[in-house]
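Throughout, read-outs are computed from the coordinates displayed, never taken from laboratory work. All values reported here derive from a predicted model rather than from experimental measurement. Cβ atoms are built from the backbone, for glycine too; each structure is taken alone.
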Structure 1
Amino acid sequence: MHSKIQEILKEIEKFSAKNIEDAEQFRIKYLSKKGLVTGLFNDLKNVAAEEKKEVGKLLNDLKNSAQEKFDKFKNDFESTVHSDKNDNDLSLPTDFIDVGARHPLSIIRNKINEIFSRIGFTVSEGREIEDDWHNFSALNFPEEHPARDMQDTFFIKKNPDIALRTHTSSVQIRVMESEKPPIRKLFPGRVYRNEAISSRAHCFFHQVEGLYVDKNISFADLRQVLFYFAKEMFGEDTKTRLRPSYFPFTEPSAEMDISCFLCGGKGCAFCKHTGWVEILGCGMVDPNVLKNCNIDPEIYSGYAFGMGIERITNLKYRVKDIRMFSENDLRFLKQFKSAY
């Protein structure tokens, strides 16, 4: 038994493995259930009783030597394989990073800002939580006036009233209070109204409003600016029309339509067979609004207009459900990578 142990020990010490397969063969030959070391343990019962303790110790040493050698083979080859898998071949083509897309509302907002910037408008933004004066009263909404019912409001505090702004007109008031004419500003931002959410309406949405206050401003100036905007946004062939309307803060007031670009004005389901699609509201700033902001209406006049960014985006991209703009579905948003 002693000679067999020494012979196998020498074999183990001399054994050399070139790969993980050689290491596995080593394990099978010496450490498996039918391996040489296991066989010697099975023969231990045939050893004389007085020698069993000494032979048992030699067998344990032999088994430990074989196990240590196998563990070393395994660690060496596994680390080599792991290192090979993580080596970067710098000669290979790179994987292109998937570039994100701008949100469609941001695309249209930037486009609107860019169009009006060409004719001298600059952007101003304001707070989304407003008091009653800037959101209603200064804009010619008297208390208990039925015009206040046009906008269902999220009130944060009552007496005095504090609310989420229902339009970006509140920023117009703050600008007219703090700046002297001439004022030529654009006011983009998010607004809030307590409305039922559906494919056509939401409790929050986005607006862009414009304001121009100076001497000798007329409705003709307003019409030409909006005519220019419509052609730049929707194309040279776009036709426009103004319809009388009502807003508390402008007089006279109008709504602007453009010719349906799907049917060319002939009438289709999109334009409800009228040939026209409404895009914004506008009018001359009411003299009372100018007075509320300490601007003399005998010297200055102005015009204002406002449009929903979702509305313009729907017209440009024919999105049927307004809720898609706030659901953050990447399948929807990735469609706008190439837009503008």
Structure 2
Amino acid sequence: MTSDHRDPSNAKTKRELAEIAMHRSWFPVARSADLATPQQATLLGTKLVVFRRADGVAGVLRSRCPHRGGSFTIGKQHGNDIACSYHGWRFSGETGTCTLIPSLEDQSKIPPKARVKVYPAVEKYGHVWTVLDDPICDMYDLDEWRDVDLEWLAASPLDSPTGVAVAIENFRDVAHFPFVHRATMGDVPEVVEPLNVRRDGLDVWMDRELLATEGEWNNDGDQTMRYHCVAPGLAAITFTSDTLGTRVVAGFPSPIAYDHVKIFWGVANEVGYKGASLGHNLELEQRVYLEDLPIAERLEPREVPWDHEFEEFSVPSDLFTLNYRRAFNELMTRVA
């Protein structure tokens, strides 16, 4: 895969390293359920088209036609190819090569260099994922889900004017529950117990016992929660109960720009789960997310101040946050 971006050795700040690292990290760009028609996506300023080829495989291409700049996102699909909406030029969803120019009488005269950049595509957790540059590591694959038969339901994405790290930190922060989520979580204690956090490379885990609450967020009974974040952009809670089974809520903020994300997310239930339905869990978790958005959109700065341009203070309830930042910093060292 050819690089679109500058040599990391020229980076002068941690912010620049963070941007380079994200160009080499996997992010979702569409829901699998939406691929009946081509989908528009923007990842770190790069405009993409996402569609399902006739062979059933998801394709991710740069959305600009190299003829006169038309968009593929409102073009037509032809088998494994996609056509530009402006002049109908067709390009292979597999290789990006031009396969047809309608205005050209002799198709052997197609310019040999006429092609569109194709990006890798992986379908997982109800979404299509891609990476803009040579990936630093493999696609996310959480240990705690490998042996569980999970059924996923992808939610409608949410727009948030924050960076990836701020979005991840909000997802797993527990000290804000009594102030932001009283309506959904009930009377949560303000004092946070000592947190059980561990980190290994890019992965950070935290286990908590969740007692049934007066709010709606957990009225299925007592459960164990495993928080798991992977730098830069996966945050999940896996709920387990001896009587109910396993359920999941996971967030995958995808950077439209450095400090602006589209939050792809979803819920999953173990097949045979005896608690609330997927639809109910999704509706409830969406209400939780919507409680967060008015807070997140007013945060300053909009992304973690990696270069300490803002002063911050931390307390023991921030232990998970601090370990996630260490994980993100390790990601940066891999591209430095």
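Here are a few things to note about the model shown:
- Given 19 for relative contact order in percent (Cα under 8 Å, 6 or more apart), calculated: source structure among 1, 2: 2
- Source structure (of 1, 2) for distance in nm of label points 7 Å out along Cα→Cβ at positions 209 and 233, computed value 1.6: 1
- Computed 6.8 for mean projected area of the Cα convex hull in nm², for residues 177-240 alone - originating structure among 1, 2: 1
- Source structure (of 1, 2) for log10 I(q)/I(0) by the Debye sum over Cα atoms at q = 0.07, 0.10 Å⁻¹, computed value -0.49, -0.70: 1
- A value of 8.5 for distance in nm of label points 7 Å out along Cα→Cβ at positions 25 and 305, calculated from one of 1, 2, originates in structure 1.
- The greatest value of mean count of other Cβ atoms within 10 Å over residues 97-104 among structures 1, 2 is that of 2.
- Here Rg/Rh (Cα atoms, Kirkwood Rh), for residues 273-320 alone is compared for structures 1, 2. The highest value is that of 1.
- Parent structure of the calculated result -12000, given that helix-only ellipticity at 222 nm (-39500 (n - 2.57) for each DSSP H run of 4 or more, over all residues; to 500) is the read-out and 1, 2 the choices: 1
- Structure (1, 2) behind the derived value 18.5 of mean count of other Cβ atoms within 10 Å over residues 41-48: 2
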